[in-house]
Structure P
Amino acid sequence: MNRIAFTTFSLPVPELRRGYYSAVYFWRQKRILEQENKSVKALMQVFNRVDDATICGIDEALAILRLGTGHWKDYTKMYPLFDHYVQLKQDLRSANIRNELSEIEKITSRICELRHQLNNLWVDTHEELTIQALQDGDKSSSFEAVLTIEGPAAEFAHLESVYLGVLARGTRVATNTRSVVEAAKGKPILFFADRFDRWSNQVADGYAAMKSGAYGVATDAMGEWWGISGFGTIPHALIALFHGDTASASLAFNRYYPDVKAIALVDFHNDSVQTSLEVAKSFAEEGKKLWGVRLDTSERMVDKSIVGMMGHFKPTGVCIPLVEKVRDALDNEGFQEVQIVVSGGFNPERIEEFEKASVPVDAYGVGSSLMSGSCDYTGDIVLVEGKPMAKAGRRYRPDKELKAFDWSEIESF
């Protein structure tokens, strides 16, 4: 299995090397070791605390170590240069907003000069590290090592916060996604988690979701590392701007994006059966192909088509009887080829319920549940100069699943 080239990741290299995103005590640890001239070789063992976790973030962690391992030749020169670099980045944001081209060019040129000066002050020692690691997508149990880093402790001490955070985030999304993929029993899972977290996490989140079996992602950014585009059609807002005419909005989408599967969102009027038929008939009249309809009824509402059935099941949201009603209505009108996508509050348990009942769902759109929970990671020094040296309760636990890593695996060619 190929790893991702380290140049793929948009890592803030000067900030990594300065410890800007690291807990300050890791940076101070590095400086103490350097100033004490303690060239100590140590082995860092990294593990998580979740059983049956799907690991993700390993390749980005390796890229962080590749670019961030080392030390500064002269800290008295580095500190003011770095502070100026941070200030100039802020100035550049302001200049871009004002759209002042000459100022943008001037600041950008100065930032490049500073990065060059900082690079010249940096001593890269990543090749002094010996690393063993799992692959993204591998599974692990709690307290099993997923990564070990051995080398001069001072050279990589400042990076701990960053690679642990990357692993925690990636593993959480990957583990959650794998759970819904397995529950869906081969039916496509659409990763619709864009609105549930900070935009800057989308690229790595999309990678983790696809690594765990998701069929598609919501945004182009989520597909960046895979080289794919976002998957999706129309939002409720577009229907509103077509004065509530779902069929017209869906046809407009198909008119301008004819090569994208047309999936109509049919809950705008809380009458998914009637709206599905309206859209399907409108497409047929225009000689167009409607790929599917998406049911997204709010958990606080009962669709009009099942009001008369209430009494023996939970009627709110996208419930089983609603899906069955839509399927029957489409089939009875000759639209057997129109697929049904469901979304809104789906998680592994709810998907398992649908699959156990053989509900006629063709794909699941899943969002917020894929961001839930935690997959915390811990890093421990467990060997110093080859001898056991760990805090109480921790020990070196060599894992036969770990594979020796060579830097050539992530070089860009």
Structure Q
Amino acid sequence: MDATFTADDLAFRDEVRAFLKEKLPDHIRRQTEISPSYVSKEDTREWHQIIHRQGWIAPNWPKEHGGTGWTATQRHIWEEEYQAANAPRLSPFGLVMVGPVIYTFGSDAQKQEHLPKILSGERFWCQGYSEPGSGSDLASLKTRAIRDGNEYVVNGSKIWTSHAQHADWIFCLVRTDTTVKKQEGISFLLIDIKSPGLEVRPIISIDGGHYLNEVFFTDVRVPIGNLVGEENKGWTYAKFLLGNERSGIAGVGKSKQKIDKIIDAARQERGNGGATLWDDADFRGRVMAISARLSALEYTNLRMLAKEEAGGKVGPEASILKIDGTEIEQGLNELLVEALGNYAAPYDLDSLRLDANLDLVGPDYGRGAMTEHLLRRAASIYGGTNEVQRDIIAKHVLRL
């Protein structure tokens, strides 16, 4: 196995760095630095379209559907450099989730209707999976879709629907057969968010922001042509999608940047005796411990990358990336909040906008730290809870 970069890989990395430095608008980069989870839809779309014009918007897609044709190593380099550059996270629901489902299992009409608009950023999506009582046990979902002529009539609700307030369409798992094993009676529907009877209600999270939503369906009529693949085969497509959703979740580049920010803050924060927080051996040790764990995660990621480059397939062991990536993220957020001390506690979401004229409480490098700390407490839950990921490793990797 060779997990090192070739000369061509390093040249590609330089090209990516140059593109990000030249093309990422400064106002979007600065907004992402302050509040990475609350970059506006308008800014996200502007940046999406810049990458689309470059031809780099869908690195994981096959070239025939608009992908880049990059190697696995190039995709890894793009992801790491992207995170390190403070570029905003693009909406994953179209590019990472439903797009691959459509080009793999969808009809020609669905491909023609949706794929170009996903690539261009014209159409934003959200994911209708979780329901009250159906989170980790997703197959127990109860939202019903009953056939009525050339339409399905959908009733039920979804919860924890990220960015539904920004979405144009929602892809949903619905129950189309109640007489069979629960995994065998589920179908995959594409639904226009403006459909009569569909209502989006905000969920305000612990940080005070609007990131999540409930979505209610009351006699929502969906054309039969919006069914992806075969009726009652939706669980197959859902598992395929979840595999894509968990890719890239390690977030190594973002966490490396966070460590630098923590060290910078600790070197500036001083106690009553005049010493800096970085002079405290206990604090330094905790930073170094999590930094070592991040290095181990990076090499694990590279080993999986080398396996993929050699023609192998990364399977359930990818759950390791999800577990460690999210736990490291949470640990780093905690350390940054601790480094800021009392300055981290008072904050106002309105102050996280670039155009805000509110006086900051504390240093500028602490702006947004508490928001990320609170919101990302859910990182070990979304994308498949870490407890479930450990079960996957125990069963499918360790054969316990």
Structure R
Amino acid sequence: MATLTTELQGDAGAEAIFAAFPDDSIRFVGGCVRNALLGEPIKDIDLATQLEPQAAMDALKAAGIRYVETGVEHGTVTAILDGQPYEITSLRRDVATDGRRAVVAYTTDWSEDAQRRDFTVNALYTDLDGTIYDPTGQGLEDIKTQHFRFIGEAKDRIAEDYLRILRYFRFMAWYAPDAKFDPAALKACREGKGGLKSLSAERVWSEIKNLLCAPRPHRVVNVMLQQDILETLLPEASNAEGLSLITKLESREAIKPDPYLRLMAMAARQPLPIALLAKRLKMSKKESTRLRQWADDGTPLNPDASDREKRQAIYKAGKQVVIDRARLRAAGEPDPVMSSRWMSLADLAMGWTQPEFPISGKDLQAAGVAPGEDMGRKLKALEALWVRSGFTADKPKLMMALQLLG
């Protein structure tokens, strides 16, 4: 039987949990095993146990290990050691599914638990000593060949949870961006795409965002477009070529992958469609604001303008908006010289600290201006004068200008 030597075997928290459970009743499972075998960073440590939830909690309590009942109704408790969470799930088999959630029954059979998982590479288990268990008989080989395929019949796994369509493409983008697609998996994803509409917006957006964070997602996204899956999810942002261009720019300019900028690259800068997209995916206020400000902005940007004019544009549009717009223009510019100029504008915005307008309503009130529309009008006029000065006009000069406003 194969063995695995990774940081999993040196994890003090995991060692304490294994010691708390009966021998051979708990194993590492899923992503942590997959990533260890692929040589990828391990983000979360998940474990599977033959013990049912109450027995698992009793074992943790007896060992003095703090735990939280994060999903006990589905068989999951989370142990906390030194601030690190360890998700522990009882072995299960599906009794009934509806494409979003499953009714499960507990089992002590590792093979039954493996059969309800999504992909062969996620159905690998390992002991604390590194012994690897591959109940499907395909997981280890698929790891070696970067072959992502569903366990059993792909259409059946997808019918159990339609989110697995997006998980399939996410895994391909992260771990096998240049590998061949499994024909059965691709066919099942295409035929089951209608089920994506039954999923919550939060789950869909989380998966899309995670996929767009992959270093090189453009090939996978292009396949999603070809299979009519991208249009189903993102009719407002289905420009796979735009994604390819922005990822090339990121690579060339050493820019950290940005899922929001990548989503912009896939969309037209039109306020209404972007607003509808943000609303449909139930983005956070911060996420929605960034996309909508980018789509709504009409500030003229010119990479050949003077530095003073550029700073005025940055002040008017907002720092992040200019960075986003300039980078997207740089990505789509075929002329390398012009692309470089657009990047210079983005760099100027990134390094710019917005100055603070030196006049307030209190200053105008002290000068005899009553609060109201007139004060607002005069504040805007003085701010415009300050901006035109290149932000150099100080408070005394602006107060002198106030007298000329009438």
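Assuming 23, 43, 27, 6, 0 is P(r) over Cα pairs in 20 Å bins from 0, in percent as calculated from a single structure, say which of P, Q, R it is.
That value comes from structure P.
Say we calculate distance in nm of label points 7 Å out along Cα→Cβ at positions 62 and 334 for every structure; which of P, Q, R gives the highest result?
Answer by largest value of distance in nm of label points 7 Å out along Cα→Cβ at positions 62 and 334: R.
Name the one structure among P, Q, R that relative contact order in percent (Cα under 8 Å, 6 or more apart) of 15 was derived from.
Q
Taking 1.00 as the value of Rg/Rh (Cα atoms, Kirkwood Rh), for residues 54-109 alone derived from one of the structures shown (P, Q, R), identify that structure.
Derived from Q, not from the others.
Every read-out reported here was derived from the displayed coordinates using simple, explicitly stated rules and does not represent laboratory data. Just so it is clear, the structure is predicted and the values come from calculations on it, not from any experiment. Cβ atoms are built from the backbone, for glycine too; each structure is taken alone.
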